[in-house]
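As structure tokens, here come the structures.
Values quoted throughout were computed directly from the atomic coordinates according to the rules given, and no laboratory measurement underlies them. Small disclaimer: the values here were computed from a predicted structure and weren't measured. Cβ atoms are built from the backbone, for glycine too; each structure is taken alone.
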Structure I
Amino acid sequence: MSDSSEQQSKPRVVINHKKTAQLFLLYAMVGTVAGVGAIVFQQLLSLLNIFVMQGLVGFLEIQIVSGLRRFSLPWEAPALRAWLLPVVAGTGGLITGLLVQRFAPEAAGHGTDEVIEAYHTRDGEMRLRASITKLFASAITLGTGGSGGKEGPIAQIGAGFGSFLCTRIPMYRPYRRQIMLAGMSAGIAAIFRAPLAGAIFAAEVLYSEMNFNGKAIIPAVIASAVAYGVYSIYFGFSTAFVVPPFSYSFSLSDLAVFTVIGVLCAWGAILFIRVFYGLRNLFVRLPLDARIKPAIGGVLTGLIAMRLPEALGEGSMQLQRMIDGGYTWWFLVILLVGKMITTGFSVGSGGSAGIFGPSLFLGAALGGAFAGLYAMLLPATTIPPAMFVLLGMVGFFAGAANAPISTAIIVAEMTGVYSLFLPFLWVAVIGYLFSQRWNIYENQAPITGNILER
């Protein structure tokens, strides 16, 4: 048969431009809502940090993110009243517990797992009420000193809105799972200023093995780009973290060091997962009203914060200080343990916050501690300490979430350090390979075997 006859026998692809335009607008709308939701959440969190943590407690070591509307404390902040930390965190936990149990019990915990469960078991159906409840409950948890991340509520608000639209408009219902994922990716892209990573994360995080959902990529890219633009127009287009300038020349022998970091991050991620779910299960077994448990978690978090205040809140300022080399290696080890426990108390008790942020925090602490010890053993090393911190962030979350590719990209986008993709990918893959049996997202599709054996 000739080439011309073969070409004629192929089915003709018909593109419905009207339908494509409608879907494009839908993805952009979801991204816009996710971006606006991220702005509302960030401003609400900043207000709570200003008036509660700074104005009442006197804790000033906390990041205030200001956008077009700038807020500041109208009175002079008092000296640190450490005794108020358990009181404030406990009160915030109580309010969170009452809010969540009254309006949407599924808003407790870390929101990304709720999105994954909806994708696998409910055909992408989520209640918009749960997303809105999550936004306010997480702002209260973090704004009163609870330890957690910002991505959970933003991921859930975007995913919930996408699911809501497709549920209410029958013609879009077949696309509900993909549009829900687009909303989740848009929220992460906005809050971390990482549009590409947000899109890849939505396709990668669904499974505990290397298995991408290709159908989610295009909707996620469009929604993430729009959400990132909306959020950045308000807060600025700078990166989430600033890395001090450094020079580094790759050497093949450095792969051995990167391998060690990756393995340590995998072990650290496994420890974090076991601590987090061990504390979560402990709270589940407590014979108490679910509305009270987050208050207990808040009090316990505040008691630890009285001696280790760096372990409270969402920790952006402390993470930036790790990148700047502002802590000793032995203090970072203490902070690593303390942050694991406070996150378990705050979120595992039924509080509402994300888990992505604490994982990056813990990885940075582990990387910084390794940098200090490595410099003591090999003072002539040419690897800058800040690079170890970044590698720790990548390896730790890649191991905890079983998402090596998106994690390498997100740390590059958050810091603007794109020249370290090779070390990032190496450490991410090592962290993933050595912790495949464990994952921080319980609702990921199960592992079918070691990736090296398939």
Structure II
Amino acid sequence: MKNGTTQIVLIGGGYASVWAYRAIVNELLIEMIAGKVQIRIICPDDFHFFHGWTAESLMGIVGDHNRMSPLSEVFKNAEIIKGRVVHINTRCRNVRVDLNNGTRSIVPYDQILLGMGSADSDSIVGLSEYAYQLKSQNAYDQTKSRINNLIRQAAESDCQTARKLLRFVIAGCGFTGVEVAANLAEFIHALKKQYPSLCNIRPSIYLINSKEELLPGLGRNFRRIRQYADKTLLQYGIKVLNQLKINRISDKGAYLSDGSFIESEMIISTIGQTRLVLDGTENMERDSEKRIITNSFLQVNHHRGIWGAGDSVQVMHPGTMSPCPSNALWAIKQGEHAGKNIARAVLNQSLKPFTYKGLGQCASLGIGKGIGELHGIQFTGWLAWIIRWFFFQYFMPSKKVMWREISDWFYLFISGKRKYVNIPENEIGIISKISINLLKPLYEN
């Protein structure tokens, strides 16, 4: 308790912090209005980046700004401190923050949530120098720019050069890797109407899988989903190389574990995650992936008032007693539960253990080509795609941004074209007006 006000600090502006904040506000709104509780968000960014639409944004369907929710809107009842946490003092119960304006600040806490997430892995030699990634906004921007530049260059080149330019290697056969590969193939095919010179060019897309089968995160009983994914990738002409790893990446391509080499103009990595070890957290218990270990209440072991949720921590699955997957839905549910327990701690109520056992997984392999499972029930095709679409709308942090993003989909279905590809501005304006006007009453609310 600082000056009579309980200070709650949430580190990061990702899924865990967003849903923890909502849970805390729901439970402690009266205390916040009375000035007894204050929430502070520490994040260097101005926006929450919704990763669910990454493939669709990369491929020109959803505008980048329509997957970015302003933190000032998402955390409207909190103080937002724009900066990076560089040290946590667990004895004095404060954090040192390097602010975006170049100054430094000390922020006290009574309760703190470690929700700083994770970063792309750089475990492969040459990955950081020559490959492209997706997790951070800068990495995503570079990846999108490279894809578009290669396609434009290919459209302006002779057939032999075009085929060389459109050679892609994607590392990782989880949901993200499969989704990116399929949507990239569909994107290039869709652009053949805009670039007739590409009509006789088939891109070479290699999907490198270190496991025996696609989608290793799925249980072996989900055969239907895997078979659908295999069939769809085959139809796109994507070459899946199983039981191989990328050992090294150069500016010319990828060296594989069997000694072979794939020449490529672009390598996209979707493998693994790395965790930031903040100064002051070195003595916290961690697993082999450097995730901070929490107990069943989502408290960091042996640290009073410190909580964890999302990719940066290890939370045990209440059913299997193995670590929960590191993805958005689990970060959302963990953040929500941690927020409720933080409120209970402030109110001196009994804490409740984390009991969420999961909902399912899903991915889009192109328009109308979805895969997914809900509580073990498998879905494919249009039904899976539609379920995923509505699911993502529900979890968009900002409803205003959601309606703008839905207008992008209206544009696609009305015009048959992708809004964020180079097509005449007047055409974009006409169809955008139609879709936005249809949604305007909802958006304004």
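I have 57, 48, 32 for Cα extents along the principal axes in Å, for residues 163-290 alone, calculated from one of the structures I, II. Which structure is it? Answer by label: I. Structures compared: I, II; top value of relative contact order in percent (Cα under 8 Å, 6 or more apart), i.e. the largest, recorded for I. Comparing mean count of other Cβ atoms within 10 Å over residues 187-194 across structures I, II, the highest figure comes from I. Source structure of the calculated read-out (mean count of other Cβ atoms within 10 Å over residues 171-178, 23.8) within I, II: II. Name the one structure among I, II that semi-axes √(5λ) of the Cα gyration tensor in Å of 39, 26, 21 was derived from. Derived from II, not from the others. Among the shown structures I, II, from which was the value 17.9, 64 of Rg and Dmax of the Cα atoms in Å, for residues 107-218 alone calculated? Going label by label, the one that fits is II.
I, II: which one has helix-only ellipticity at 222 nm (-39500 (n - 2.57) for each DSSP H run of 4 or more, over all residues; to 500), as calculated, at -11500? Considering all the candidates, the number was obtained from II.
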